[in-house]
Structure I
Amino acid sequence: MDIFKIFAIAITGTVLYIFVKQHKPELATAVQTATVLIIFIFVLSHAGGIISEIRNIVESYSLKTEFISPMIKALGIAVITQITADLCKDNGNSSASVKVEFAGRILIIAMMLPMLKAVADFAIDLIGG
């Protein structure tokens, strides 16, 4: 199972991080960042199958892609934002972490505004206004 591979990468990276931090502290951040990137790339390798399945669902139920696409993008922004913010926080830069989280929220809200407008228009049409 892939989750065990992820656990192995995380544990190996953590042990390596602890070792490097004791002997070469200036390289510890690089080890930590590399571990996170390896896990992220490993997980992204499965994204193609997930996106393909979502496309099949959208086609099967004739869903409007203008609703699905922003939701998937927002999810991607949320994941990348969380990883980046955690990396900043782990390296003692909590100020940057907070700014990254704020920027991610703003980007998601901006991306979802057209969907909110479409839902509002639909509701007004239902009411007959």
Structure II
Amino acid sequence: MANKSNGELTHLSSSTVIEGDIKLENDIRIAGSVIGSINAGGALIVEQTGKIKGEIKASSATIAGRIHGNIECDGLMTLESRSCFVGDIKTRQIVINENAEFQGTCAMPVSSPSE
């Protein structure tokens, strides 16, 4: 998925609870709770108060909150300190900071060696 973000940012505040799927072309910042899938054409940012239970696709992801589900990320995925991720990760690059919790598997595409 190419990053189709147009500079817009959708923000879900900490008091927001969404039950259902979210699809958007821009970046999204989540401080509340989402139960359902997220398909973001831009970056996904999950704040410390953010919680997601569902499948995720994004161009990049920075996780400081809690996620229970699988994620597919085209670019860099970062698990911040004190984040909790339970599920499988498919990404090109990953950074797992100290004190982040991760339970699952991680698959990273391998570039073909040049001849």
Structure III
Amino acid sequence: MNFMNISAIRNQQKTLISENYQKILTHEKAHKRAGGALAGAIVIEKNAQGIPVGGHVSIKMPVLNPKNPQKTINNANTVINSAMAPSDPSKQDYRVASQAKTVKAQAINLQNRQKKKVDYYA
């Protein structure tokens, strides 16, 4: 192998690293922007050769707040929007959105029960 081949291989690797990094960063930035205050830091994961292979943004999953179901609904909507914000959502993104939809449904159900209770006593 001559030095020209080694140089070409290194250039290809640098290009691959740069392209992977930009693609992953764009995906994770979409999560971060849509997640607002509920989103954590962007983390880019690399393999042993230093090539970016994935990333994630942690997000605070809402829990049902019996005293304020509307806040739960709003937070669940933020999580859903954040999970689905990239143009290429991953399987994990769909799982997060699904989990948030479940919490949202519980909050809507609770809100409806509370409203019926108020209407009943009015």
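Just so it is clear, none of the values below were taken in a lab; they were calculated from the coordinates. All figures in this text were calculated on a predicted structure; none of them were measured in a lab. Cβ atoms are built from the backbone, for glycine too; each structure is taken alone.
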Taking mean count of other Cβ atoms within 10 Å over residues 52-59 for each of I, II, III, the highest value is that of structure II
Candidates I, II, III; distance in nm of label points 7 Å out along Cα→Cβ at positions 12 and 60 computed = 4.7; producing structure is III
One of I, II, III was used to calculate helix-only ellipticity at 222 nm (-39500 (n - 2.57) for each DSSP H run of 4 or more, over all residues; to 500), yielding -31500; that structure is I
Across I, II, III, Cα Rg over 2.2 N^0.38 Å reaches its greatest value in structure III
Matching 2.4 (distance in nm of label points 7 Å out along Cα→Cβ at positions 76 and 92, computed) against labels I, II, III points to structure III
